[in-house]
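Student: What follows is a group of structures, each given as structure tokens.
Please treat every number below as a calculation from the coordinates, not as lab data. Just so it is clear, the model here is predicted, and its values are computed rather than measured. Cβ atoms are built from the backbone, for glycine too; each structure is taken alone.
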Structure I
Amino acid sequence: MKKSGKGQVQMGETIAVLLVFFILVLIGFVFYTKIAKSNIEAEQDEQRQLKAIEVAQKASFLPEVQCSEENIITDNCIDFEKLNAAKDIVKDNGLQYFDILGFSNITIFEIYPDYARITLYERPLEDFKTRSVTNVPIAIFYPKERKHHFAVMKVEVYER
């Protein structure tokens, strides 16, 4: 009987094909996990930004600071007199406002015609991982002068 090495060669070819196949599957799996991780990080970033916008909207629509005349509320407007009173109220009742505003800082920067800085709410997180900042253009109404000044509400939201 004559022995042939043909069977061994075919077995070697099969093993080589399987090895290449598993290497390609492994490369595909690594590529897929990197794409999935990237998508998850992008979605988390989007959720953080939505949370910051939500806090900014809540701060803008606090009845304690809204401009109103004859029970008609003006959008994107903060009453200066109410704001000065509200910052003390917010400081004294921090737990009630924490439920609404969470770990955030809310500062109003008057830009035109004068410059002023008023901190409405301040509750930063000491060991935060991310901080999202949202700037909202607003008007500050001075009821004694009956004038509007241009300002920006800066809302910083902290997360672990």
Structure II
Amino acid sequence: MSQQAQPRVRTGEVRSPAVEISELDKRIIEHLQQDGRRPFTQIATALGVSEATVRARTNRLVERDILQIVGVTDPLKLGFQQQAMIGVRCEASELLEAADVINAFPEVDYLVVTAGSYDLLVEVVCEDNEALLAFLTEKLRRVPGVRETETFVYLRMLKQVYSWGTR
């Protein structure tokens, strides 16, 4: 069930408000949100369907980019010492181009275009303060279209969940 991590939304991609999925698909998703390693046999038993049905539907959800099955780690426990959220203001005419460049940086694990004080919010994971400084000065601030940045260094992660259910 391993899946190579891919960006959830690609820059410039337009998403419809909601994708039509069945009630059974939603229940499968909810089980996997609770535990992405839960065996298909257990999900099938809980939902009263065959294991083959759960496997086929899960594969279809993954293929349609509705579902990702990944291992979520705590960067601090893996030797990374610095996480930060960076607000980025861009030249309006270069926003999506700047986002494409930023999206390619390996330090970036989350990137969204926003409406508000910042045009982009960029979450990064870095080895240490020096690596964060190098990212900011040698990469991010050199991206064409980036006007200014504000960095919010994480002191402690209090909550990070992926089990928001389905609608």
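Student: Work out which structure the value -8500 belongs to, where helix-only ellipticity at 222 nm (-39500 (n - 2.57) for each DSSP H run of 4 or more, over all residues; to 500) was derived from one of I, II.
Tutor: Value -8500 for helix-only ellipticity at 222 nm (-39500 (n - 2.57) for each DSSP H run of 4 or more, over all residues; to 500) corresponds to II out of I, II.
Student: 4.3 is what came out when distance in nm of label points 7 Å out along Cα→Cβ at positions 48 and 72 was calculated for one structure; which of I, II is it?
Tutor: For distance in nm of label points 7 Å out along Cα→Cβ at positions 48 and 72, the value 4.3 is produced by structure I.
Student: Something else about it: Rank structures I, II by FRET efficiency 1/(1 + (r/R0)^6) of positions 128 and 144 (r between Cβ atoms, R0 = 30 Å, to 0.05) and report only the one at the top, that is, the highest.
Tutor: Largest value of FRET efficiency 1/(1 + (r/R0)^6) of positions 128 and 144 (r between Cβ atoms, R0 = 30 Å, to 0.05): II.
Student: Looking at percent of Cα pairs over 18 Å apart, for residues 40-103 alone, point out which structure of I, II has the largest value.
Tutor: Top value of percent of Cα pairs over 18 Å apart, for residues 40-103 alone goes to structure II.
Student: For which of I, II does relative contact order in percent (Cα under 8 Å, 6 or more apart), calculated from the coordinates, equal 26?
Tutor: Computing relative contact order in percent (Cα under 8 Å, 6 or more apart) on every structure in I, II gives 26 only for II.
Student: Could you figure out which one of I, II the value 115, 29, 28 for Cα extents along the principal axes in Å was computed from?
Tutor: I
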